[in-house]
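Next up: some structures, all given as structure tokens.
Nothing in this text is a laboratory measurement; each read-out follows from the coordinates by a stated rule. None of the values given here were measured: they were computed from a predicted structure. Cβ atoms are built from the backbone, for glycine too; each structure is taken alone.
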Structure 1
Amino acid sequence: MSGKRVLVTGATGYIGGRLAPRLLEAGYRVRVLARSPDKLRDVPWADDVEIVRGDLDDAESLRAACRDIDVVYYLVHSMGGRDEFVDAEKRAAQNVADAARDHGVSRIVYLGGLHPESGDLSPHLYSRAQVGRILTDSGVPTLVLQAGVVIGSGSASFEMIRHLSNRLPVMTTPRWVNNRIQPIAVRDVLHYLLAAADAPLPRSSTYDIGGPDVLRYGEMMQQYSEVAGLTKRRILVLPVLT
């Protein structure tokens, strides 16, 4: 590899913590940004990366982290109340865009959420799409990868499906259990993210990534139950559920 310097935000998270060692194996020089560097003290690759303290909400710490960096990986998603996390994600995205542009970063790679091109989006999907737009409009070439449910031990979406299916042979669910999804294995997500650092990028682009199957959440729970050796789950869809 070219020895490019990459910055991984969200290195303490599910995806970032798996991507960092793969970048090292591929020959990249890796810097990771963490609000609490102590959380990375015991990971096996800690001595092979540069760990810097910072927060996407702290513009100055972010500017310092982006100095001498070629590729920035944006792998952070905020949580909280609707207005709270939407505003937080907007500020964070703008901070990353400004820091990357001011320090001559050659590429931003963002992992967002798979969503339909039209229709109402949930607050979380709307926010992720908004982050993608801010980054692609930043003036820094940006590659956005949009993924649905990530399948892998430890993935929040997958663990929710596993937890519900394991514990509830009969469950009442809201209508979104009939929403169609396109799950993707975590290894495939990491493959795309790693390739994104050097993929040809004549202009900012957005790509949907997913596995071969499109199915409903309920079908996914039934498939998990079958693979796990559980009896078929009874799913009762209610029009309203707190």
Structure 2
Amino acid sequence: MSLTAPSPAEIEAIERATIAAVAHDAHEVIGPWILGLRPGTIGRAHSAAPLAHTLVRDDGLIARIEAAFRAQDMSPVFRLPEVEGLSSLAEALAKRGYVPIQPTLVMGADLARVAAVADPDEVVLLERPDEAWASVFLGEGFDPEDGAQRVAVLSSSPGAVFAAVRDGEGTHAVGVLSLSADWASLHGMRTRRGRRGQGLAGQVMARLAQAGLERGATRAFLQVEAGNAPALALYARAGFAPLWRYHYWRS
């Protein structure tokens, strides 16, 4: 799978938008790093990511980042892209006892193409997530603790738009779009187990993309675990291409 090289400005914008969506009120910038300092199960909200993909190894800076996490009674976690310009940092983290896990792709797309991936006529937009929307995160097949944390975090995301596929039998698929400048980031795409494979996620994604376009965004990004084949297939149909891959480095 080839990766599309983003510009330095795009890299920084994506990382800042990521934190704005999941830890807008619990973050810190230390040098060329942005730290999500929200405890819990959401990796992006509890990790440090570089704002550039070419950085010189600086063990003192790594120590400052570790201290910032520990000051919040949190274990340090680094979200490090797998790129040549950060290879010396990977070596430094390995020497400090960190191990890379959970390979994840950052993917980007033209928002207009995402909006055309499916017919979203049956999708409704919500100003705030309601109980039925939140229930999808807590349904069969999902970790209830993680689901509850994601509902709480995404519900407080500034500039967020919420979408749901629902009918007389209930709410079956949901998602969130968070806006930052001209970027729209997709989060919380969930479909109830009994309704998967029916194209509902594509409908939710298309309606959220429409909402982003209406609000002035032109580009979209998302993060997806590298082994999630069904999600990758859907995102590819919507025009998403991999920008970079990262691991969470944990000790």
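One of 1, 2 was used to compute relative contact order in percent (Cα under 8 Å, 6 or more apart), and the answer was 17. Which one was it?
Working: 1: 17; 2: 28.
The read-out comes from structure 1.
Comparing structures 1, 2 by distance in nm of label points 7 Å out along Cα→Cβ at positions 86 and 158, which one has the largest value?
On the way: 1: 3.1; 2: 2.5.
The maximum falls on structure 1.
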